[in-house]
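What follows is calculated from the coordinates using simple rules that are stated; it is not laboratory data. Treat the numbers as computed from the prediction; the structure is a model and nothing was measured. Cβ atoms are built from the backbone, for glycine too; each structure is taken alone.
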Structure I
Amino acid sequence: MKVVDSNAMEWALLKQPRGGRAERKVLVGGELSPGIDFLMYMIRYGSGDDAVASPRHHHNFEQIRYAVEKPINYAEGKEVPEGWLAFFPAGAWYGPQLVDGGIQLLMQFGPGYLGPEASLRAQEELAEKGVFKDGMYSWTDSSGERHEQESMQALYEQAMGKPLEFPEPRYPEPVLINPNAFAWERNGGSVQHKHLATFNEQPFTIEMLRWQDSATYTLDQHRTQIVYSLGEPVSVGDEHAGAGAVVWSQPGEALSVEGVQGSELLVCEL
């Protein structure tokens with residue numbers, strides 16, 4: 001089990017192949033199961049001339065996004081409103097994207113996910129023979145022919161040494177989720193529950209928990225739990241997690257959370 005307080009972390013400049021300025025706090029990451037990696041981080045976008053742009057593209061891994069501060073654009077005329085979530089399925093297209101300020105919580109996972117260390121290494125290698133600009137990577141080969149490729153695809157192929165294959169998307173485009181439109185359900189105790197979504201054949205579940213009174217709630221220990229605190233502090237063993245903290249438990253770990261009135265959690269179960 002791991003507890004991380006995002007408020008105690010400094011923003012670090014994200015070395016990214018796209019235009020604009022972005023800063024990041026890496027919260028938790030690792031291996032969900034053999035060959036299935038994940039990373040959860042917060043990202044703060046620049047605004048104005050520092051806004052972050054990317055072309056229309058897709059990925060070979062899954063994403064879940066939560067708009068912490070300000071709406072987050074993901075395509076022309078489309079955005080994730082503040083306080084909403086969005087599921088970006090592997091293979092689904094989105095963009096072009098222009099994110100002008102704001103903060104979002106982002107988790108990326110799946111067998112096709114390229115971790116940050118491998119991605120940075122590939123970016124440095126590619127920069128020796130080409131240029132990253134506006135979300136694209138361009139280079140000229142030995143015969144003088146110019147090539148252009150979406151930057152994230154170029155990073156993957158450089159790191160993995162093979163063409164990037166995209167799966168057929170289970171859902172054709174990102175799925176937006178408005179938590180406020182869901183009713184709270186009582187579990188016969190002091191903790192209320194909202195089931196927001198379940199995706200894919202190996203279920204990825206998103207739910208919320210809210211405490212009406214002081215109580216202890218134990219999550220399913222048979223699956224990976226990644227919990228983001230939204231309200232009053234909760235306690236996990238000897239550690240405390242206030243708003244903005246993340247708790248990660250692996251299968252087999254009993255995650256018992258002690259909360260008080262006003263404690264609220266966003267729970268991702270894999």
Structure II
Amino acid sequence: MVVPHQWQGSGSPLLLIAGLGARGTSWHPFLEHATRSHRILTFDNRGAGTGPAFEGPATIRELARDVLDLLDDLGIDRIPVMGRSMGGMIAQELALLAPERVSRLVLVSTTGRCDPHLRELFKLWAELAESGAPPELRHRSTLLWCLSPATVQAPEIQSYLSARIRSDRPHDYAVQSRACASHDALDRLRGLRIPTLVVCGENDRFMPTPHSRALAAAIPRSRLRCIPGVGHLAYLEAPDRFAAEVLEFLAPRAQGGKRVACLSA
């Protein structure tokens with residue numbers, strides 16, 4: 001399968017994996033920060049952007065195999081990987097499939113295992129997508145789960161919402177949602193030996209902080225950073241703080257070791 005991808009910036013490489021229904025390049029404004037010091041590889045997951053459509057059900061592990069195929073096609077032996085939300089699930093499975101290919105791992109606003117509430121939410125979003133509900137109403141409702149009260153009316157949110165509506169692919173969105181609902185890697189992550197940063201928003205109501213704390217507790221050599229005042233879209237809601245934390249971790253001088261903290265307000 002040909003995976004649509006692109007490179008941006010210059011410096012050390014970094015692979016970004018986007019979230020549910022999102023294009024690979026949907027990391028703004030983090031991209032503006034990261035491309036100053038990194039050569040960023042982005043791609044469209046199957047079922048999103050210009051990625052191929054699903055022919056049937058899928059699993060997160062299958063989506064991770066797509067990423068592994070991309071690395072093989074590009075001749076990339078080893079690279080730091082960052083994924084957000086569904087992309088964080090894919091990044092987990094990629095690290096489990098081929099740990100020797102991942103030099104560092106950044107898991108943003110994600111979970112190692114869906115609890116009953118999260119599973120039902122993903123299933124509901126799948127059913128709404130299949131029901132023919134207008135894309136604007138569906139994405140506005142999901143956005144309320146993803147934003148904190150402090151950022152829900154920020155000017156940049158409208159452009160984010162408009163982009164989600166324009167790129168909507170209801171059938172494929174439903175397949176991705178059901179793949180997320182069945183994700184369960186938490187126990188298997190305990191064998192990883194990859195330096196890992198787990199990032200979450202303090203006010204994330206979609207995947208609350210216990211999900212991130214469980215990830216950080218499960219993965220040896222991990223550190224957890226909780227950004228105050230933001231929700232599920234930390235990279236968009238607090239771009240400067242988010243970028244500073246991630247880029248510090250990816251810097252060559254950064255060391256592993258468990259660290260749990262919240263940034264000061």
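A value of 0.35 for FRET efficiency 1/(1 + (r/R0)^6) of positions 37 and 149 (r between Cβ atoms, R0 = 30 Å, to 0.05), calculated from one of I, II, originates in structure II.
One of I, II was used to compute helix-only ellipticity at 222 nm (-39500 (n - 2.57) for each DSSP H run of 4 or more, over all residues; to 500), and the result was -12500. Which label is that? For helix-only ellipticity at 222 nm (-39500 (n - 2.57) for each DSSP H run of 4 or more, over all residues; to 500), the value -12500 is produced by structure II. 1.8 is what came out when distance in nm of label points 7 Å out along Cα→Cβ at positions 5 and 69 was calculated for one structure; which of I, II is it? The structure behind it is I.
Of structures I, II, the largest value of Kirkwood radius over Cα pairs in Å, for residues 53-188 alone belongs to I. Identify the structure, out of I, II, from whose coordinates FRET efficiency 1/(1 + (r/R0)^6) of positions 173 and 213 (r between Cβ atoms, R0 = 25 Å, to 0.05) was calculated to give 0.30. Label of the source structure: II. When percent of Cα pairs over 30 Å apart is calculated for each of structures I, II, structure I comes out greatest. When Cα extents along the principal axes in Å, for residues 101-156 alone is computed across structures I, II, the figure 41, 29, 22 traces back to II.
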